[in-house]
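Each value in this text was obtained by applying a stated rule to the coordinates, not by laboratory testing. Being a predicted model, the structure only gives us computed values, none of them experimental. Cβ atoms are built from the backbone, for glycine too; each structure is taken alone.
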Structure P
Amino acid sequence: ITNVVLAGFEAGKGPSLCTQPIENINLLFDRGFLAPINYEAVSLKNRQELEDVYVWESVKEVERDGVFYGLPLEYTNWALYINTRMLNASFPKTLEELYLLCSETVVHDNDVITSRLFDFRYPYYLTFLVPLVNQLGGGISNDEGRVTLYNEEAWLKVFDFFASWGSKGDNLGSPTYKNARYMFNNEEIAMCISGLYQIVRLKEENPTFYNSGDWLVLPFPRFKEAVKDEALGSYLHYFVVNSEQSKEKMDACWALIDFFTNHDKEYLEEAGLLMPKKEMLISSQLKAFPYYDVFIAELEKANLIEHGLYANKIATLLSKAVNELMIEGKSSEKVFESFKTSVESLH
């Protein structure tokens, strides 16, 4: 759906109002598609009041030269959900422990996995894979419009990890299988990574499991040799308004956004989406969520996912690289060389 919306904007047929992930914001702004906030329409006096209401990190990403071009719908991060009834072992604290635990319990029918303990959130590699690289001291750098990858050793270690995880390695999981997040609520898998919203969905889809007390949420494991205590990535979605329409329509869009943002409590309670208003972070509604403190503590250790001008293209290239590692069985060195060349050629 994201690519469809972007294509619509490019064709001059973008929606009047929509929500967009943080990795699209720079691209939309660069193309001139975003309209500035109408403070009066969104019941804010001025920039100062906006900064008083929202967490600064959540709004600075839609600010250009003192002008803001969106309001945040959600501020999300992930942690590790565990079905304690299915996991008859100590909970993994490192990625190496997680790997060992999964390798000891995976069940195969020839080359087909029939039972796995855990799997990753494919294909959201900016959210979970890049932070693992960051843990080891590597990452992605955006400097004056030029994208570079740094610390090849860190990237290769993570690529090796996923090559071994995939079907040509120890065959513990793959992007080709059903997403673990959907299986967790039906008690078909012991662990998954997901956001606060998973709790709302679990309560709705399997109230017996939700009320059983047989599940918990913990920080996602780090590499044993991590040089940074970095959690999985955080991300934002924004309400934005199409600049290519009349002032009357833009004002109407901002008025509707005002209606949405004034229902922050309902978004949290009914959808598990945390609108990053300062009051919401200390609200009784948030504290009513089981394990909310885990998510808040991890949020403080998370970096926003890659969201530069070429973020979407990097995500696509990373997905291609992971498929080559996990499904095609190509070597980490060759895959990284190709990935690095493609990323650093973006302009």
Structure Q
Amino acid sequence: MRVVVTGASGNIGSAVIRELTAGGRHEVVGVARRRPELSDRAVAEGSVTWRATDVGTDDLDPVLEGADAVVHLAWKFQPTHRPEETWRTNAVGTRRLLSAVRRQRVPTLVCASSVAAYSPAHHDDLVDEGWETDGSSAAAYCREKAYNERVLDAFEAPGEDTRVVRIRPAFVFQRSAASEQRRIFGGPLLRPRMLDTRLIPALPVPRGLRLQAVHAEDVARAIVAAVERPVTGAFNLAAAGVLRRQELGEIVGAPTVEVPPRLVSGALDLGWLARLVGVPGSLADALLAVPLLATDRARAELDWSPRHTAAEAIEAFLSGAARSAGSGMPPLHP
């Protein structure tokens, strides 16, 4: 199959490229705003044609011509202080891509959504893919993910020939993306050594936090399965284990301190306004409001079984961030 991957140099995209090129069974086109360095293993060993293309502004038809499947992962998290820029890539870019998919009559579209697209759920029951997708908070990330769900609803109108799959993962981590994620979320205030578990004296945890996570490699395996299998609709992805205050303390190896959620949101807002941290308090609100995901459908229809636990995904992030891990993919530079 000829598979076009947008956002191919990012956290999930780099893992999808590795999975698609394993065994040489697919012809892969990697789409990113900046070409990766040729020294990167995923580029050097894989058979990938790279296209420097911005989904928000560039002509997408030549990129999608002849594609059997499109995996849409392109996303811009920053700059959170200029939401019109993230909207151009995340919302307008998605609409432009879907229009090109329709014009090129691409048979399969796999689109990355997120747990943050879901409406709040202030309980510990696992929810399936039927839960409402109106966004978990007022954060731009949540709004844009929810908006794209509505765009996909319209795209899937009766009579359309494209098979559409939505992937809704929990929070996604891998070692090689840790430095990028530290920069995105922590901003200039969060230095690598501050995430070294050997140096953390105590871990503040917002009251009521319960966290699911999943490793990027496991998300990539699900996405490739969705490309190769005749499935449609949405799929939740989350690794085994729900992480609460006790489990997070065990991962870090430090005592925990329960913190009122409003204090966390307020502190983030102050740091964000001062441009010391990368995200506003509304993202912490989302973290506390997102539902816990049931993954039965992915396990049954994609034959998906995560190889990494939620704790292992978090550990990969902490280890990588503390040691400035990265890769040759431009967004993932240390």
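Given that distance in nm of label points 7 Å out along Cα→Cβ at positions 67 and 307, derived from a single structure, equals 2.0, which label among P, Q identifies that structure? Only one of P, Q returns 2.0 for distance in nm of label points 7 Å out along Cα→Cβ at positions 67 and 307, namely P. Kindly point out which one of P, Q the value -12500 was derived from, the read-out being helix-only ellipticity at 222 nm (-39500 (n - 2.57) for each DSSP H run of 4 or more, over all residues; to 500). Traced to structure P.
Here FRET efficiency 1/(1 + (r/R0)^6) of positions 155 and 323 (r between Cβ atoms, R0 = 41 Å, to 0.05) was calculated and came to 0.50; which of the structures P, Q was it taken from? Source structure: Q. Matching task: 23 is the computed value of relative contact order in percent (Cα under 8 Å, 6 or more apart). Pick the structure from P, Q. Computed on structure Q. Source structure of the calculated read-out (mean projected area of the Cα convex hull in nm², for residues 195-242 alone, 6.2) within P, Q: P. Given that Cα extents along the principal axes in Å, derived from a single structure, equals 62, 50, 35, which label among P, Q identifies that structure? It traces back to P. Comparing mean count of other Cβ atoms within 10 Å over residues 27-34 across structures P, Q, the highest value is found for Q.
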